[in-house]
Every structure is written in C-alpha cells, then in structure tokens.
Structure 1
Amino acid sequence: MNCLKRLVQIIKKSRRIVVATHIDPDADGISAALSCGYLVKHYKQRRPKLFCHSRIPGKYGFVLGNWMFTKQLPVFDLLIAVDSAGISRIFPDPDYLGPGVLESKCIVNIDHHKSNDAFGVLKIVKEDVSSACEIIYTIFKDLGIKIRKPLAEIFYCGIYSETGGFVYPNTTQESLTIASELVGLGVEPGSISKKLNAKTLNGTLLLSEVLKTIDIENSVGVMHLTRNMLKKCNAKMVDSEHFVSFLQAIHNVRVSFFLREEKKGTRVSLRSDGVIDVDKLAARFGGGGHRLAAGVRVKMSIHAAKKELLLAIHREIRKQRRNK
C-alpha cells in the first residue's frame, strides 16, 4: 500500500491522536508538529494533542498561533513523531511511559535525519530533504490538501530555520522551490526571518561571553557555555540556539563544536564543512544528526568532553586525509 494512503488510513481509524516533537525543540520540530496537527484536523475535523517533553521557547509564540503544546502526555492510540531520529528524542527518560506502553501503540515516524533508527509501524524518512517540514509539505501537496497562509507560514519557518536562512549545505533546488511557492501563498520572508532571528539583550550579552572562549586548533574550532555564564547574563539556554554558526563561519575552521553545560553533563553541537562526517562521530558518543550537523549529550564535564571530542575529531581528520 502507498505510504500516504496508509498514513491517511491510520489517521482516520485512530481515536486519540498525539503529535510529538523532540526535546529542546527547534523551529523545524515545532513547525513539523504544527503542520501535522493541521493534517490530522483535515481528516478528523478536530485537533490532535501536541506534545513536547521540553518547554516551547517563547520566541516561537508567533508561529504557534492558538495551538498549544502539553508537557503531560495525553492518553493516545496513535503517536505521530516528527523530526526525531529516535523515540528517545521524544521520551528522554526511559521510565516516563512505563514498561511496554509504546509496544501497544501505533507510531508513525516522519523524519529527515540520517541517524533515524527506523522506529514505528509507518516510516516516512527522507534523508535527502532539507527538513521535516519539507517532507510534510510534500505530503500535503501529494494528497491535494489546500494550504492556506497560516499553514504556509508554519512550513516556511521550519524550512527557513533548518537551512539557516537558505545558506546551509542542505539547501536544495527543491527547498528553494517550495519556499517560493510558500511566498506565493502569502508568506512574507522579511517578517518571518526577523522574528526567527530576533535576539534578546541578555542573549546578546551571553553571546559576547561565549565568543571569548573560542579556541582554534588545526582547523578545529571550539567554544563553550557554562551555567555561570547564563546566570551572569540572566539568559536562558535557548538564547544560545544558533551560536555554533559563529564558529563555523570563521575562516579556515573546517570542524566546530559548541559545548553547553547542563545539570547532568554537557550538550554538544557539531558542524563540519564536509572534511568529516559529524553524524558518525556523534553516534560514537550516543548522538546523531546529519553528515554536516549533529549533536550529542554526554555525561561529562565541559573540559572532559572538549578533550574527548578534540581527540576524536583530529583522529578522524587524519584518517580522512590518509584515505585520500
């Protein structure tokens, strides 16, 4: 059976539907969940519940409209997971659901990560597209569902953000074509980009602190953020969402990583210009993502994580050079 026909069939026969995105949600994850909410509403004439284990950052309030996410998982028989390489990205605490709960539920997996572990009874996973929103936009088009301006803005937010404003290497002819079509539906690019790129004063002060920690060694750039810095600047972790891009923009930096101190370890964002596959590198530490952009959480201090990753990155660079 065609996967889209099966998707529609699953939605129609399900009574209690939850659409879920990953922890620490970004614009693509949030927008993908919202757009799936519209998809369910089209076929069920009522809204599904939207779930995220983390709080939705206030900066994305404009794209939420009158939709709301809950942090308390409702009772469900269908879970549509979006922009999540593994079910642990949605439920980071293995004890959150209790034993055997997911095994008795229908799960649909819609994602664009290379590291996706193929969970769910229906998998719509496309590694070669820009974003989860691009996949869902294509679903709407293939099913012939009309896209009105509010939904067009949601799609645009996800694609714009995931491609870094159409400058990251995952920007394709198709993603630009879709963006053009969305503009044709009434999206105002300038307004959307201004809202997505808006910075708080405290976030800007935080950036100035983080930039002071930059260290570059043999084309590898690294910087870090501590909890003390957050306290000093009265900022929030979400304010640092795109800081890693400043590292990768530095001349001659080929691989970069940004370490953020958390209560129980360190969160790491990795970027590469292609000299190494950071998805494979992150996978060694329990993370994943894409070839040029990945992430991982490790139960180490910032200093220990920096040391381990620097060794692994330099080792991988040397290996790639020997293989050429």
Structure 2
Amino acid sequence: MTIGLIKKISHKIKQYDTIVIARHVGPDPDAICSQIALRDAIRLTYPHKKVFAVGIGVSKFKKYGILDKVDNSTLTNSLLICLDVPNYYRVDGIENLKPKEIIKIDHHPFEETYGNLEWIDDHSSSTCELIARLIFGSNLKLNEKIANNLFIGMVCDSDRFMLSYTSVETFKTVVKLLERSKIDFIKQYSILYERSLEEIRFHGYLSENIKVTENGLGYLKISADTIKKYGVDTATPSNMINDFNCIKDVWVWTFITEDEKNDIYKVYIRSRGPVINEIASKYNGGGHKFASGVRAKTMDEIDQLLKDLDDSCKNYKKSL
C-alpha cells in the first residue's frame, strides 16, 4: 500500500511544473524541516520546476532554510502538497491559491479528507520520516542539507526517539539517511539542544511554578509579562514541554502561554497515558494521542479544558 502511494505521489510531482508546499500554522521543526526538505529535493531533481515553500516563517527556524514569498494568485494549474496538517483550515500560506490538485502527507490521526491523494501514517514518528521514505522510494535526489533537515525533524517530533510512535521503520530510515549522506548527527544534537541563559532561567521558572492536581494533571499559566521578564518568546514553552515527561504521578501536563500579539492563548499538552487529542479537538485543537495543542481565545475556555484534562487523568488512574 505504501509503495503504491509513493509511486502515485512521485508521478504527480513529475507531472506538474508548478508545485506549492505548505504546512500547518505555528510550525514546529518537523513541519518546517519536512517542507524545506521536500522543496529542495524536488528542486534538486527537477531544476526546471517552480517549487515554493510557503507560510509565515519563524526566525529561529531560518537555519533550516528560507521560505518563499510568492503571489499565490499567479500560480495557476499548480500542485499543492500539504504536510503535517490533518485539517485544511490549519494550512498556512495558501490564501488566493487555487491548486489543480492537492496531496496530503501527514502522520497525525485522520481528521478530514481534503486531498485528491492522501498518505496518512499515524504510526510514523514524524512527517520528516515520511518525506525521507518518499525520497528513498522514488527518483527524488538527496543531499547533505536535505538529510540534515529530515534528521532534525525526526529527532524533534519523536523527542529523541523516546516517544511511543518511534518504530523499527523509524530507525531504518535514520540508518538510510546516515548511509546515503554525510550528516554529522552529533553536531545536529548540539545545535538542537543548545539554550541561551535566558531560556535556562525560564526553565527554572517552569519547574518552580508548575501546579499538580491530586489526579495527576500538571499545568502552568504563563502570562505575557512573564515571557517578557525572562526575555524569551511565546514559543519557548513548546520547546521545553517534553522536558517534563518524567514527573512521577503526573499523567498529563500542559503549558498555557498568553500571546498578546495574536490575542490568543497557546496551549501545549502532553500525556503519559490518557488520550488527549480528542479533548483538544473539542477546543478547535488537535494533534496526536499523547501530544496535542489548542489555541484558545478566553481563559474560560482554558479553565474548561483543564477540567476535562483533569477528568481524563482521574479516569486513567482508575483504570490502572
């Protein structure tokens, strides 16, 4: 089945002269790295094609590659490839684009059909793993930069291969990347996990102030003033939430960050047992069973979400 999908996707890429590659809003390394890697692989293989990676960039991710600025309304008869996003309304950077066909490649649980061709594998560690498998199973070319990005996305979304959807196939894919390129994976780890002094101090604030309910829900509401005080950005808590996955008797933990610029609350949720993506979807969020997120407008929504998460912890404890 997977081989057949790879052949179909490869054929569509070969067929189109104009290709737009997009991913979800508020990108993480897996989204950005899969997007840049696929764009660069197509450009390397087909230099005559017009291939664009679109969406709002994140300054700290510029080291993985620069996104393209393009007038979507001029891209007629294009192929749109959406990566790492299960629902169409969360696809970033496709305003005024009217693609002829859409391909969806994603490792989240299925939420809706929106592509003419879809490859969904929620047992995969990351979308970068899927893009690597696409490259290995087709005529798309690979160089060191592309391999670096794919490795980084796999490492980040699997939390250094420690999460449950890391599989034998994941490690086989990593081995192929190492065999077919000259990436220095030790160096990549150093770059990924280097932190500023401000971030280290902010990590201490998180550890000092996280609250834990009797049911095993850990949570912390982080104000915009706190973000400013420590000199970090609103995305910093999302980069640190996996650091709290070994707290005894905490089954679910969440950081709620006030984002004044966008007038929303960004909620990052992780779990060591209770299924949380179904709860997140009630609040226009989503994700994986044990790693999800929500963007909420009011603190009332946040409080109700925390109650639902706490109830999930309570029910989980009863089932043990």
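Read the figures in this text as sums done on the coordinates, not as results from a lab. Please read these numbers as outputs of a predicted model, since none were measured by experiment. Cβ atoms are built from the backbone, for glycine too; each structure is taken alone.
Have a look at 1, 2 and say which one yields 2.4 for distance in nm of label points 7 Å out along Cα→Cβ at positions 158 and 294, as calculated.
Working: 1: 2.4; 2: 3.0.
Among 1, 2, the structure yielding 2.4 for distance in nm of label points 7 Å out along Cα→Cβ at positions 158 and 294 is 1.
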Origin of the derived value 1.44 (Cα Rg over 2.2 N^0.38 Å, for residues 150-229 alone; candidates 1, 2): 1
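With Cα extents along the principal axes in Å coming out at 58, 41, 41, pick the structure among 1, 2 it was computed from. Can you show the working numbers first?
Working: 1: 55, 47, 46; 2: 58, 41, 41.
So the calculation was done on 2.
Looking just at distance in nm of label points 7 Å out along Cα→Cβ at positions 86 and 110, which of the labels 1, 2 belongs to the structure with the highest value?
Numbers: 1: 2.4; 2: 1.2.
Greatest value across 1, 2: structure 1.
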